[in-house]
Structure I
Amino acid sequence: MADPLIILLLVASPEVGDNVTSSMSASAREALGPQAHVLVENRKDLPSDDEALVLATKAHAKAVVELRSSAGTSGTRMLLHAHVPGQGGWIDRTLTFSNVDDPSERGRTAGLAVASMMPLEWRMPAPRVTPPPPPEKEKPPPAKEPWRERAAIDLAGLVALGGARPAWGGQGAVRVDLTRIVGLRALGGVRFGSVPDAGADATTVSLGGGAAFRIAASPRDAARWELALAGDVLALQQSLRREGATESRWLLGVQATAEGAWFFVHHVGLVASVSEELAFGATRVFVGPDRVATLTPFQTLVKVGIRVRF
């Protein structure tokens, strides 16, 4: 906190009232800053210069000002007799006012005159005018990221060519995309056929999974069609039922698929695919001691269904 600036004001003119001295003190403090304090002492007679300096020392004042006022028919004169360190002795300043001037305005003018007699470093610095910050530019809304498929579910009917003929059934698949191109999928299906030479009904259950690769698609903002290739590893259960008796076996297999989808609404579309399935082993069918048929390990699956994507 800055040291207080005390100014001792000695007044010996009875016509100078409190309204003048209070207004004078307020205007001097306003000009010099809040650290300034004007001590007003009314005296019958003004002291000598040396005595005035002694009084200032006792009051811890940095400056002392004597105010003399005289009123006449032509107006009122105020003489300011001030001693300020570093100003080369005593300073005199005369102010003239009309008799109709308001006493408070006289005091205000005299207070500003006292402030002007003080060194510049004692005066309150002019307030810094900080320019208002420039208006913030309105940020454009963040660009909307194009919608990208994350997962898809397929439900399709199928016709199988080869093996137990004729065969029909259904298959479901779930695909989760790792990137826009590569995804992982799991699938399961069942198909029903017959082996006429054995007089038996055939059922094949398939479970498996693998990877799908999107090789072509419409632009992201449209995303109306896509083409993909897929490869899966399968577990195949082949069952034959004849005259109430059922025989079954499990085989490993692989499947390669080419598929295409077209979306008639954003999330739902038609999907069609052709798969080549290879079982690791042929199934031979015997009736008694005689082999009547062999289920070839190759199957061609034609599938048509619905795809829902997310």
Structure II
Amino acid sequence: METLYITHPACKLHEMGDWHPECPARLDAIHDQLVASGLLDFLDEAEAPVAAEADLLRVHTAAHLDYLRSHAPKQGYFPIDADTIMNPHTLEAAAVAAGAGIAAVDAVLGGSHQTAFCAVRPPGHHARPAQAMGFCFYNNLAVAAAYALDSHGLSRVAIVDFDVHHGNGTEDMFAGDDRVLMCSFFQNSIFPGTWRRPCPENMVNIPVDAYTRGDELRQVVSDLWMPRLRAFSPELVLISAGFDGHREDDMGQLGLVEADFSWITQQVVALAGQTAGGRVVSFLEGGYALSALGRSAVAHIRALASL
């Protein structure tokens, strides 16, 4: 059963200025590496739909959607904050980025695919119920998780987040929801610096020091993530796949390499095979060193597809 690779041309129309690291070239870097590796021939490509407003409203407030719509520029840029900026195409891109997760959940729960990778931008895991931040406008993974719970009637959805930054928006949306278990590691003392203390019971937040190496992070996954995931026995696993923890990426100072992203993905896929019928949907989050991003995404997708 092929892995679904879902994206949309509109995701490359959103841009925040030539200086900004969260740029359209990120998707080109992934696609080029998939072609060069030959892996693209083994994926089932699809175009993302537009997320319905009702799907966005499961995790975002109506006021948030209204604010973004009312401030979307017809030309030029509108800054939400210094790093999170709208151009005339931003909301179109954000709507299909969120829609990709809806389509991917339908595909894996419907049985046409076992795993899926959403090659979309803008990313999502910093977007809070009523706030765009950290390059994120809609929380793509959270939209998909809420849709899986409410529309497909699931009882247990696991979220794994290995971005170098904490997925604060996702945490805000699901903290205390016993239908969701979120496991993450992230570099301590960098953006956004808002992980909850004490940690909610359905969250496994592991802040790690700068320059933590891949072998140490593999131990975190083995010792702290996997026992909780096995006990939770998810029916679906969603991944916030941020590749900015790569040692070549200046956005953080972790020491991960492609083999580490592959290994983490293999552990998650194996767990999903035991409890969730192998159903895993992954979402692109961070990753800004373009060569490292492309190589790491290929390693991740290869592991998703068990190739």
Taking relative contact order in percent (Cα under 8 Å, 6 or more apart) from the coordinates of each of I, II, which one would give 13? I
Given a value of 12.2 for distance in nm of label points 7 Å out along Cα→Cβ at positions 64 and 160, calculated from one of I, II, which structure does it belong to? I
Computing helix-only ellipticity at 222 nm (-39500 (n - 2.57) for each DSSP H run of 4 or more, over all residues; to 500) for each of I, II, the value -11500 comes from structure II
Among I, II, considering only Kirkwood radius over Cα pairs in Å, for residues 16-55 alone, which has the greatest calculated value? II
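Quick check: 2.8 is what I get for distance in nm of label points 7 Å out along Cα→Cβ at positions 24 and 192, calculated from one of I, II. Which structure matches? Don't skip to the end; give the middle numbers.
Numbers: I: 12.0; II: 2.8.
Checking each candidate, the match is II.
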Quick check on the output: -0.64, -0.72, -0.84, -1.14 is log10 I(q)/I(0) by the Debye sum over Cα atoms at q = 0.09, 0.10, 0.12, 0.16 Å⁻¹, derived from one of I, II. Which one produced it? I
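If we compute FRET efficiency 1/(1 + (r/R0)^6) of positions 8 and 224 (r between Cβ atoms, R0 = 35 Å, to 0.05) for structures I, II, which one ends up with the highest value?
The structure with the largest value is II.
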For FRET efficiency 1/(1 + (r/R0)^6) of positions 120 and 296 (r between Cβ atoms, R0 = 41 Å, to 0.05) computed as 0.00, the structure of I, II it came from: I
When FRET efficiency 1/(1 + (r/R0)^6) of positions 72 and 176 (r between Cβ atoms, R0 = 35 Å, to 0.05) is calculated for each of the structures I, II, which structure yields the highest value? II
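Computed from the coordinates by the stated procedures, all read-outs in this text should not be read as laboratory data. Since this is a predicted model, take the numbers as computed values, not measurements. Cβ atoms are built from the backbone, for glycine too; each structure is taken alone.
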